[in-house]
Structure I
Amino acid sequence: MICVVFLSGISQAAELTGKPVPDKVRKVLVEILDSAGAPSAEVTSVERTTTEQATIMFDYYLKQGASNCASKKSCSCETFEGRVLCAKGFYCEIGDKAIETVLSSDARDQAIAKMKTFFDENLKPDRACLMHVVTNPPPMNFAVDIAPSSIHGFEEAFVKAVEANGSVDKKRFFRPGKSEETAYHIEIPR
């Protein structure tokens with residue numbers, strides 16, 4: 001257990017809330033929190049199956065009224081084609097190709113099944129994106145997302161602590177304001 005010491009002399013253990021993570025990842029995240037002086041952080045996203053990833057992609061971008069599509073000012077979400085363009089602006093090439101398997105006439109379950117099949121057949125462990133998606137063999141890095149609201153007031157120190165931590169893949173650290181990410185996306189090699 002790592003403790004954060006405040007000027008008042010009272011110690012408080014750094015705490016991870018939200019989704020559970022493996023011990024190795026927990027250790028790195030607590031080291032980061034300790035270094036940043038942040039008492040806690042919420043893990044909002046961890047590994048997911050290909051079905052879960054396809055479901056997220058469909059529900060967030062491709063379905064009528066999709067929340068992520070509607071929240072992006074640069075997206076035209078009234079048509080299926082507009083939602084596809086919006087989704088393709090967020091995902092990498094392999095994600096874009098999965099999205100391209102979906103037709104406007106596909107029902108939700110059919111669209112998710114098509115993207116899942118594409119992922120099952122095409123996601124490789126040495127990929128450079130979609131690291132949250134677990135495959136066999138697994139991706140090279142374990143990916144987690146941290147809610148920005150959970151480290152409010154410690155953002156700058158948190159970023160510096162992540163960038164200074166030797167266990168983090170620096171090329172795969174994404175954060176709000178520097179990318180399309182809405183969370184702090186951290187990857188730790190397995």
Structure II
Amino acid sequence: MVNTLPPLAANADVEAALGRALTIDEKKYVSKLIRQASAKMRAACHRPAAWTNNTTTSYLKVTNNQVYLPEPPVEIISITDEKNRPITKWEWHGQWLTNLGLPASSSKFVFVIWHHREPIPDDVRGAVAGMVARVLAADSRAAAGVSTIQGTAGQVTGTETFAAWAQGRQVLLSPDDLKVADYHRPHVPKLWVMQP
């Protein structure tokens with residue numbers, strides 16, 4: 001499967017994270033690294049279509065006459081039940097569609113066609129650029145997969161340890177990147193229904 005979503009950072013962002021211009025060799029594969037880092041950030045955020053300008057069709061379960069969209073919509077184009085009957089009565093509250101006027105014979109699933117557009121947050125752009133910069137600037141020993149180096153000179157012993165996410169020249173999220181992802185992860189509020 002080809003990742004056709006737009007990247008979450010640009011070459012200029014990676015250069016800013018590195019503090020220098022990209023070399024000719026780095027320019028050959030930096031786009032691939034940015035796409036890998038973007039895909040990993042979206043996955044960590046649990047938002048596969050985040051920060052795009054798209055029209056999406058979602059198949060959603062109806063619970064208590066409402067559905068929750070995976071991204072904040074800009075426009076709701078249509079809502080239909082599984083038998084392709086239009087649902088014309090509903091209310092829109094952020095990512096929630098409530099008071100769905102479902103026909104009595106409808107199942108508990110609907111198709112929602114919606115448009116979403118959301119700019120890339122600066123912290124996400126910076127985290128993705130940082131992930132790529134770490135790969136490009138990795139110590140050659142860590143890039144080769146070395147985790148620990150120990151050396152002795154007389155009575156002095158020294159140890160160097162590379163973080164697990166820095167080894168093997170892999171595009172991985174650091175603990176700080178995971179905090180950024182968690183901040184942008186959708187946190188669906190719990191719905192409590194009280195009945196007498």
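Given 2.7 as the derived value for distance in nm of label points 7 Å out along Cα→Cβ at positions 29 and 77, which of the supplied structures I, II does it correspond to?
So the calculation was done on I.
Matching task: 2.5 is the computed value of distance in nm of label points 7 Å out along Cα→Cβ at positions 45 and 61. Pick the structure from I, II.
II
From which structure (I, II) was distance in nm of label points 7 Å out along Cα→Cβ at positions 21 and 149 calculated, if the value obtained is 2.0?
I
Where does the value 21, 14, 7 come from, among I, II, when semi-axes √(5λ) of the Cα gyration tensor in Å, for residues 85-140 alone is the thing being computed?
I
To which of I, II does the computed value 11.3 (mean projected area of the Cα convex hull in nm²) belong? Please list the in-between numbers first.
Values: I: 11.3; II: 17.3.
So the calculation was done on I.
Out of I, II, choose the structure whose coordinates give relative contact order in percent (Cα under 8 Å, 6 or more apart) equal to 25 when calculated. Mind dumping the intermediate values first?
Values: I: 22; II: 25.
Going through each structure in turn, the value belongs to II.
All of the numbers you see were taken from the coordinates with simple rules; none came from a lab. Note that the structure is a prediction, hence the values are computed from the model and not measured. Cβ atoms are built from the backbone, for glycine too; each structure is taken alone.
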